[in-house]
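Asks: As structure tokens, here come the structures.
Read the figures in this text as sums done on the coordinates, not as results from a lab. No experiment lies behind these values; they were computed from the predicted model shown. Cβ atoms are built from the backbone, for glycine too; each structure is taken alone.
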Structure P
Amino acid sequence: MENFHPLVVHFPIALMLFAAVMDIAALLFRREEWHTVAKWNLLAATIFGLAAIGTGLLAEEEIPSSGIKHEIAERHELFAFGFVGLATLLTAWRWWAGGGFPRRWKWGHLAGLLLCAGLVGVTGHLGGKLVFEHGVGTNLRLTPPPAVKETPAEKPLPKEPESPSQQKCMVMPEEDIDPNISSVYNGKTYYFCCRKCVRKFEADPEFYLTPDRQE
């Protein structure tokens, strides 16, 4: 299934930050129409935030069930729910006040907007760490296998046999392998039953190579 999460996540960040900036500018320069712009941006940020959570939950299968990637993903999800929950509350408050900027407890509403902007910023930062530092959701191989240096005294490496000695999938040991589906890690070829298992293995190969899973 196509992962639409990367296409959605930028909208709530931009819309929420713009809503906060417009409300602050409206208070400083006494421009009521800017509050209206902020109101619609806040509503759009809430809607796109819900869409980002939905697509993110669908994309969770690419995250290993343990390790640093799992920990970052859990914090990313926690801040995302906090942002959407607070944004929903602020949107409802805005409409309850007649659609404009709440005059009663306006500083509390503004503090909530700033907190919401901070939450979405931290959420985006953690999502960026997953993608750019840990390669989640990409085909990048962050730790390429070392190059094999061949000296004149060494014998040429033998060709791999036609039929692999591995018979069971590295990710789903109860399934037989497909000899045409494989991945190379640290100079060794591993075989799998389907492409989905290849993506899971490449996301965290050390997890699937632990001795407990090999028994």
Structure Q
Amino acid sequence: MTTNRHEEKIHRAELLKQGKNKCTVCYAVKSVAMFHRNKQQQWGISSICKVCTHKRRVAWYQENATHARDYSKAWARAHSVQVQQRALAWNRAHPIRRREIVRTSTRKRRAKKQAVHEQFTTEMERFVFQFWGSRCAVCGETKNCCIDHWHPLSRGNGLTITNAVLLCLRCNSKKHAKLPDQHYTPEFVETIRSRLSKQEQQWLALPLTLAEFDDICNLDAIGVA
């Protein structure tokens, strides 16, 4: 048993020299970038990869959701000044990401008031801006553009990849809560419908592995434990 552990340490040391490490859970050899730093470990790096760590955290959180929420709230109340300082520092360091989070939260709050369930992510938001070339779908304006419900939220239509268009503030205000057929010509409505179909196809064709890896990194940043 001692010999096997000694051989494992030697093998791990050789891997680390190559910028790699072996996960003790999935036994996969991965780049050291896929492992968290851990000062308590001999080489200052965790023996479990980020993917397996993420799975363990999610499983623990699902089993102990109430305890985790209560603990987080209690800690935040006891360290309110520290929480505020962290939030201010993060907001200053990530202004673009902060605006994305605010927009996502605002959309969810508006949808909740209309009893509509929405799962429109920041990744979807970035994709929609890219798909429409950061231009208004109606007039082609590039300034003050925002994502709008093609079929209005007030009529019970949530924001999805098939219902998200880019409109400038002027065109958005003109359309307001009207249905597309009530405000635009049948030809223009059909053009947008065709583009929305193409938008969905391109979104579904994106590699999901990249989005999954981003989710893992985001959960690490949030601190799910």
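Asks: Determine which structure produced the value 45, 23, 16 for semi-axes √(5λ) of the Cα gyration tensor in Å, calculated from the coordinates; the candidates are P, Q.
Replies: Working through the options, I get structure Q.
Asks: Figure out for me which of the structures P, Q the number 0.15 belongs to, where FRET efficiency 1/(1 + (r/R0)^6) of positions 20 and 100 (r between Cβ atoms, R0 = 25 Å, to 0.05) was derived from the coordinates.
Replies: This figure was derived from Q.
Asks: As an exercise: relative contact order in percent (Cα under 8 Å, 6 or more apart), calculated from one structure in P, Q, equals 14. Which structure is it?
Replies: Q
Asks: Taking Kirkwood radius over Cα pairs in Å, for residues 52-171 alone as the criterion, which structure among P, Q has the greatest value?
Replies: When Kirkwood radius over Cα pairs in Å, for residues 52-171 alone is computed for each of P, Q, structure P gives the biggest number.
Asks: Given that Rg/Rh (Cα atoms, Kirkwood Rh), for residues 116-179 alone, derived from a single structure, equals 0.95, which label among P, Q identifies that structure?
Replies: Q
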